[in-house]
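Some structures are shown below for you to check.
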Structure 1
Amino acid sequence: MKDVHVGFAVFTTALTSVVAVFGIWCWWRTRPSRWFWRLLRAVQASLVVLALLGFILAATLRERSDTLHLVYGVLPIVMSFFAEQFRIASAQTVLDARGFESAAAVGKLPADEQRAVALAIIRREIGIMTLALVIIVVLLLRAAGTAPSM
């Protein structure tokens, strides 16, 4: 079971790193990408599976698990949750910064200006989630560094 957990942790860390780099590229180029969001969701699912594997491993051990490792194992999911909350609020932040009361007000703009507002929102959302991915990579590496040797 430990080998499965370690292998999946390596996979999850690599996947998260690749998606973070891709997110940085999308953010830098202001390029919306459906693949970024799909891969982001794959990372989030992978984090949940990794945490479940870790809890199963910890429950089956006869020795007590390292609490710090468990904390670093759960923090990526918590980070992802909070990043999603910030992402949800980011659209309104962009609208407020540009003086719009709602998305309906943006709908009254010419098509080019609507696209500019939409791209600003998407860029902000990608930036928030990419920053979260970078932090998650650090947390996963810290979890690996605090893993108990068995």
Structure 2
Amino acid sequence: MAISSAIATSFKQELLVGTHNFTATSGNTFKLALYTSSATLGASTTAYTTTGQATGTNYTAGGAALTSVTPTTSGTTALCDFADLTWGTATVTARGALLYNDTQSDKAVCAIDFGGDKTSTAGNFTVVFPAANATAAIIRLA
């Protein structure tokens, strides 16, 4: 079992047929679910799954909704960003996460490997998204 950071291959095809809408004010609802090291997530992941999902106090199966920032460009790169996400007073351990489109049948967008187990004990568990620029944004098309 392993989590590999990757944009889902199915997501790339779904972009070309207009499945996903990242517009902040009228777009789809995207969620982030946390997973343990027993999960298998990566480029071949096509949809949200409960297998290997983290459990704990103040963490609900399915994760939480993300606040989307309307896509933009930087040079020749298109990019999308989300506001950082915090589960307050949480007791949870996660190795990674899955960003998925809750509006569109829970279709996978990308898997994120945290590089090791991250734990909070009755504290904030926060996922900090990278800078919204052409070289770091969580979703970018160059």
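Worth pointing out:
- Entry that produces 11, 36, 25, 16, 9, 3, 0 once P(r) over Cα pairs in 10 Å bins from 0, in percent is calculated, selected from 1, 2: 1
- With helix-only ellipticity at 222 nm (-39500 (n - 2.57) for each DSSP H run of 4 or more, over all residues; to 500) derived as -1500, matching label from 1, 2: 2
- Test item: distance in nm of label points 7 Å out along Cα→Cβ at positions 10 and 98 calculated as 4.6, pick one of 1, 2: 1
- Comparison of 1, 2 - label where FRET efficiency 1/(1 + (r/R0)^6) of positions 42 and 66 (r between Cβ atoms, R0 = 25 Å, to 0.05) is highest: 2
- Which of 1, 2 yields 61, 17, 10 [Cα extents along the principal axes in Å, for residues 50-105 alone, calculated]: 1
- Which of 1, 2 leads on FRET efficiency 1/(1 + (r/R0)^6) of positions 2 and 82 (r between Cβ atoms, R0 = 30 Å, to 0.05), largest value: 2
- For distance in nm of label points 7 Å out along Cα→Cβ at positions 34 and 114 computed as 2.0, the structure of 1, 2 it came from: 1
- Computed 3.0 for distance in nm of label points 7 Å out along Cα→Cβ at positions 58 and 90 - originating structure among 1, 2: 1
- In this comparison of 1, 2, the computed figure 30 for relative contact order in percent (Cα under 8 Å, 6 or more apart) is attributed to 2.
Every read-out reported here was derived from the displayed coordinates using simple, explicitly stated rules and does not represent laboratory data. These numbers come from a predicted model, not from an experiment. Cβ atoms are built from the backbone, for glycine too; each structure is taken alone.
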